[in-house]
1. When Kirkwood radius over Cα pairs in Å, for residues 39-166 alone is computed for each of P, Q, which one produces 15.7?
2. Identify the structure, out of P, Q, from whose coordinates P(r) over Cα pairs in 10 Å bins from 0, in percent, for residues 135-238 alone was calculated to give 15, 49, 29, 6, 0.
3. Can you say which of P, Q returns 17 when relative contact order in percent (Cα under 8 Å, 6 or more apart) is computed?
4. For Rg and Dmax of the Cα atoms in Å, for residues 87-294 alone, the calculated result is 16.4, 47, so let me know which of P, Q that is.
5. Supply the structure label, taken from P, Q, corresponding to volume of the Cα convex hull per residue in Å³ with the calculated value 145.
6. helix-only ellipticity at 222 nm (-39500 (n - 2.57) for each DSSP H run of 4 or more, over all residues; to 500) computed as -2500: which structure among P, Q?
Structure P
């Protein structure tokens with residue numbers, strides 16, 4: 001296995017490649033990437049050729065742009081359409097605890113969606129038939145079959161703690177009935193995958209308080225209210241009718257960059273349309289002053305050099321925190337419901 005096969009949002013192939021080569025360098029390695037514009041996939045070749053070893057070393061654990069990745073070899077082409085899986089897995093010998101069929105999102109790959117679903121059950125059957133299905137083995141990895149066309153695919157593997165159990169790394173979240181805007185899905189996904197299921201129940205509960213900067217029309221405020229959190233919704237724009245009559249929503253018509261909370265809050269959330277530098281400085285000032293315990297926010301990215309923009313934002317965030325920088329961890333991800341933006345979560349270390 002001489003490469004990583006990486007899935008990302010279509011159009012972000014170059015940014016993803018730049019980030020992964022950077023992470024390889026930080027880990028003491030080197031490599032190069034091969035991309036297809038708009039395909040939503042790329043191949044990254046670690047310099048020493050042992051792609052799985054680099055994954056197992058957690059080289060990509062905190063990566064921003066990848067949705068899914070595995071260690072693999074060359075694309076297998078010419079698969080018979082009446083039985084793709086057996087020829088594809090003919091030389092596969094490693095037991096696995098999980099297995100996915102998936103494909104990229106762009107470059108014509110979406111047409112393969114029905115085939116992906118059709119092959120998922122048979123994939124498990126072929127592995128069982130060959131004695132390679134070990135769901136109870138805590139050390140067994142996850143197998144990835146990634147379709148490139150109806151007759152070509154990669155077969156790869158990744159440690160289960162690192163790759164996503166979701167095909168393509170894409171969460172299938174239900175539309176939130178009653179939410180005043182699509183942005184509610186962004187916060188819902190961020191709470192699931194940045195804060196985490198268990199931590200979310202500990203850190204977001206009834207009786208807590210939050211500020212939502214740039215709240216209108218109230219998608220993020222609405223999500224916070226589903227968790228019982230009281231919200232200062234800061235925006236000169238109007239809120240959705242249901243939020244206007246909510247006694248636990250205080251609509252503050254003010255500038256999000258200058259407003260100061262009347263008390264220390266549990267949460268700060270922010271979906272402002274502004275330069276990343278201004279937003280991260282605002283978030284860091286709130287945390288430095290103790291106005292909020294943690295912050296979850298979006299950063300709108302430029303059309304070019306988006307990976308560089310993320311790096312610059314992270315550096316500016318910690319520089320603005322100053323002596324408080326050691327108290328916080330910052331996680332940044334390009335989530336499925338993000339577009340030309342990333343979502344960041346700043347949490348206290350203790």
Structure Q
């Protein structure tokens with residue numbers, strides 16, 4: 001009952017916030033978007049997931065292959081294949097300029113080295129294959145966290161707990177390469193993950209959209225400063241999308257605001273409604289909803305900052321790449337530590 005009450009309050013809060021943002025005069029709003037900024041179409045090709053920005057390489061995204069988008073060239077053509085048929089989902093450049101990749105097509109997490117070679121970071125836990133590694137984040141000590149949900153037919157999940165119950169977990173790879181499971185059942189179906197800019201928290205998106213009554217909420221967990229371990233007992237519900245499409249990928253800006261992909265536009269979802277429209281939901285560092293930008297194409301999957309000044313938010317949705325200018329610079333591991 002406590003969880004349901006929190007979820008109801010959160011849903012009411014967002015409804016009011018979105019209504020206010022649509023009805024108040026523009027000058028009265030404290031928006032994260034630059035004055036006059038509008039959503040821009042960047043590319044209709046190659047942007048299913050990712051995306052990830054590296055100032056030396058550019059913006060990459062996943063859509064079967066990994067594509068590279070020349071986002072800073074106004075005369076750019078179509079995106080080019082950067083890594084062919086890699087079958088990735090979440091992407092992230094680390095502080096050394098190497099590309100970390102969740103590769104659900106091969107049930108593993110890999111790293112693309114600066115010379116283009118591939119390193120398998122992990123492909124099993126307790127000698128058992130993963131489900132579908134989905135999204136990835138890294139802390140300032142180089143520890144990698146990744147989510148491992150299962151979408152599609154929900155049968156014969158390889159990862160199970162000691163009682164034989166299927167596990168869709170969140171794992172950590174430490175700096176020495178050892179893997180531990182940090183979240184077993186505390187999140188129904190984890191998707192997006194992000195270590196907070198201040199390193200104190202792990203944000204996790206519960207994204208069980210293809211089951212009736214599935215969990216669709218954003219959670220925050222405290223982390224142990226000594227070793228990066230996740231304190232599951234500190235689980236906090238930040239926002240609940242109810243029976244709508246829940247949160248997916250996320251990113252933070254330099255002020256600590258959190259930008260979360262979520263929601264749905266279509267009105268014929270089998271297990272999810274369009275009560276919360278598809279777009280980017282913005283929360284401040286304390287978890288309060290403060291802004292929103294609608295994205296017209298389903299499904300809105302992820303976002304990151306990029307561009308030479310890190311003040312452009314890039315958004316993947318239904319294979320399409322969008323952008324919008326922001327007031328604050330983004331915060332990314334690849335630009336935060338060398």
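1. Details: P: 15.1; Q: 15.7.
Computing Kirkwood radius over Cα pairs in Å, for residues 39-166 alone on every structure in P, Q gives 15.7 only for Q.
2. Numbers: P: 13, 32, 24, 18, 12, 1; Q: 15, 49, 29, 6, 0.
So the calculation was done on Q.
3. Values: P: 13; Q: 17.
For relative contact order in percent (Cα under 8 Å, 6 or more apart), the value 17 is produced by structure Q.
4. Numbers: P: 22.6, 66; Q: 16.4, 47.
Derived from the structure labelled Q.
5. Values: P: 145; Q: 134.
Derived from P, not from the others.
6. Working: P: -8000; Q: -2500.
Source structure for this number: Q.
Any read-out appearing in this document is the output of simple, stated calculations on the displayed coordinates, not a laboratory observation. Fair warning: this is a prediction, and the values are worked out from it, not measured in the lab.
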